[in-house]
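**Student:** Next come the structures, one after another.
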Structure I
């Protein structure tokens, strides 16, 4: 029998938010078996399989010619907006429904790492394709992921890669590839950026086909010197060079520690040499002695907070009325985090940045909506507890180790109203910080 607090801590970090039943099962299985199941789940993900991607159809702009009227372009834009809305709602639903929670949370992690916004890409189809790429390669070797991403249509559009030609190199993608995605600041020179841009020339996005293709006549085939190595680098060999650098291993390990453990405890040096790809680093991360010491140091990102609450309250976004689904998106926007719309190529902020007055107001309104939408069985279990014991029953429901005296004092007067009690618990410091 494992220590319940230890398995709860692991599950809070490795999933979007565990249910009490999942913590019960993990406590019986033990910590090592629980970690094995998270990293290498067996069987199909039935929850994800039952949450099929929306049928987006083609890009509505694909059939417009240069003579299209203003009304036709406005209609196409409305259709694009609706496609993006459907995709965002679907992904939230999949996050809630997925049985292989760590796999889905990794997709969200990489989405924040390779931060690409649909506001510039303007294509739900390309954003869905990028999510598929992150899901396919995000658990394995980093080099495979980098090679896939340098030819990802959404990322190419986001960082102006389609403008990058041998006659007019565009440095945006090469710069961010080294600074934000692989090596980190200080581990490359401006000459490396210029040479890297030449290596990435020639890729064009076919919006109608939702693909990227290589156009040889637009590519610079000459020798380039990057990070002290000279060769006729192209996108693939440039990606291999970057991913193989020791700085890349350290950079990615630090990003994983930052998102899954926190920023208040130094990154263990062993993570960079863990081997075994992303899952190997995560195994080393979750089993490192310092990981246990990070309890209570990580502020949940708004999406993590929302998805975890819906899992614990038995809410499926797809089952909510359309008006409430729209309100979910509006409240997430009020907390400054909407899937598919990171604010910049640097991704979303972290930590105390989420604890602003405006975001708290949005969180309170969303907590009220969630409490009112909780599954009847959830509300009944809470109401069945003796009134004096309901704060403790709520802690179990929300997988909170314990309330502080101050929070308990705030919850106790609400014990007679389970709905208000749930809403208060969702905005408590003990639930917001894990």
Structure II
């Protein structure tokens, strides 16, 4: 009889734990419910995208040496004028400059097909754009989508930025002037989506971008599913080729993607400068989920900044990392007001040079005449269920203008060459079942 009671109590206890875990999975870090939209990672079928415009049926030749921007753009325009459809890149290599997708048009890159970017910057005409937390005139991307509702990139083919000439030019300039800015060398991004909603990218390979690989600005309801994102980091390094830059966006899902780039894998942006929080065009990122992803080389798996003013409800979970320089990086610009809050990193395994990194980021520092130093805040940040091998897990800078509160560390098993943890930099930090090199941190 007693044994039966014990089993019943145990069953009830396990049921309560299961309910609690399920509930935790269905809410953002601030306790608000995660919309059902995030649970639907189904792929959009090609036949659902409307009429298929195979580019070789419209005077576009299979040719990797001749730039065919005008011919491909005519097909996009024609599709939009006729009520929409999907532009299909068939098997073969097709060279192009900047392309602009129009309402109700989509892009499908067939397996064996390659949309290859021109390495001549004149094929990317300067226009109003957004880069590094500021609105400015700049070069467009290879693939551009402005003000669209329901834009899709699909297929198992490749969008290749062909960035090696841009990489060489950048490093040559950096050799001339080690303090040169990222914008001094003219180079295009691979994909840029501005002020659009209901966007989905799936299955494609996105490689060798000249600059940032995927940049989303003022977008909502974006899903990136099973993408392969790559730029080289050995021999010729691909500078500033972030895999995914999320810039003033809400409701954003990154799922099942592979990322290996020579900069940040996922960076949350939104503005920079001493009055960035009041300037038009800047804003916050909210409701971001990154899950089931695999990371190769990158400077950071998840970066807040360096051009960012407010990020809230950010989840990175169920991911594996290999050779990332940092797992979670909070870049605190001393010339920009910032608040990074309600961030959860959980169920992570693998290797990294560093784990949690929080410190001042002074690159291209400019107070623009402001006398007082803007404050930076990090609040309600949780790292949970992590197995990590690293050189140094914990690097948190003490600074009078950086205010860190309510950090929680739970169920961590860390192997670290430098196991030091200075708790005094965080007010209200909690450690629960945290082991560093087999030693329990209380």
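Where a number appears in this text, it was derived from the coordinates with a stated rule and is not lab data. Small disclaimer: the values here were computed from a predicted structure and weren't measured. Cβ atoms are built from the backbone, for glycine too; each structure is taken alone.
**Student:** Using the calculated result 22.9, 83 for Rg and Dmax of the Cα atoms in Å, pick out the matching structure from I, II.
**Tutor:** II
**Student:** Out of I, II, choose the structure whose coordinates give FRET efficiency 1/(1 + (r/R0)^6) of positions 215 and 383 (r between Cβ atoms, R0 = 25 Å, to 0.05) equal to 0.00 when calculated.
**Tutor:** I
**Student:** Have a look at I, II and say which one yields -16000 for helix-only ellipticity at 222 nm (-39500 (n - 2.57) for each DSSP H run of 4 or more, over all residues; to 500), as calculated.
**Tutor:** Label of the originating structure: I.
**Student:** With FRET efficiency 1/(1 + (r/R0)^6) of positions 71 and 231 (r between Cβ atoms, R0 = 25 Å, to 0.05) coming out at 0.35, pick the structure among I, II it was computed from.
**Tutor:** Label of the originating structure: II.
**Student:** 8 is what came out when relative contact order in percent (Cα under 8 Å, 6 or more apart) was calculated for one structure; which of I, II is it?
**Tutor:** II
**Student:** Given -0.34, -1.01, -1.27, -1.40 as the derived value for log10 I(q)/I(0) by the Debye sum over Cα atoms at q = 0.11, 0.19, 0.22, 0.24 Å⁻¹, for residues 63-166 alone, which of the supplied structures I, II does it correspond to?
**Tutor:** The read-out was computed on structure II.
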